[in-house]
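Derivation of every value follows stated rules applied to the coordinates shown; laboratory data play no part. Note that the structure is a prediction, hence the values are computed from the model and not measured. Cβ atoms are built from the backbone, for glycine too; each structure is taken alone.
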Structure 1
Amino acid sequence: MSNVDRIALIRQAAEKTAFKTKVQKKTRKVARNVRAARKVLDSMDAFDEAFMYDDEKTIRRVVKESGIDEIFAYTTKFDNQWN
């Protein structure tokens, strides 16, 4: 094999590698954009009416577990003494 043929083969191999690298970068970029778009669509589900309202039973449970009732009762316990 002559020296010129060897250089031509090396050049072709380098071009193939560079092309594959470009394709891989573009593929990764497209995949990243698809994942970002999917995240946006998933986050839009939070504005769906089904997620915006809870039933009364759930609301009562959350209020009871948070201690809001006890805090309100404690803060209003002495209201009648001030009048």
Structure 2
Amino acid sequence: MIIYLCATNCSDGNPRRGFAFLEDGMPRAFWPEGYASYMSVPDSLHYAARRSMGDGLTITAAQYGRLCSLPSPDQWPNF
């Protein structure tokens, strides 16, 4: 399952949003959105990422920072 997560913008005004892949309720991978929108995830997940954007969840900046340490594989599933 892909979910869309949103934190407040950084002090420079850059967005802190991204897509997390959940497995058994735990995040296994995370793709920071940046300015690429759903294109930041692997091609095979574009549709799911685009659909998740309507139901974004708010998280803290600290949670976003921890998620950024997860793998962001270019191919899926290919850890």
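Annotations
- Label whose coordinates, when helix-only ellipticity at 222 nm (-39500 (n - 2.57) for each DSSP H run of 4 or more, over all residues; to 500) is calculated, return -4500 (choices 1, 2): 2
- Look at percent of Cα pairs over 16 Å apart, for residues 17-56 alone for each of 1, 2: the largest one is in 1.
- Largest in distance in nm of label points 7 Å out along Cα→Cβ at positions 41 and 65 among the labelled structures 1, 2 is structure 1.
- Taking volume of the Cα convex hull per residue in Å³ as the criterion, the top-ranked structure out of 1, 2 is 1, with the highest value.
- Distance in nm of label points 7 Å out along Cα→Cβ at positions 25 and 49 - structure with the largest value, from 1, 2: 1
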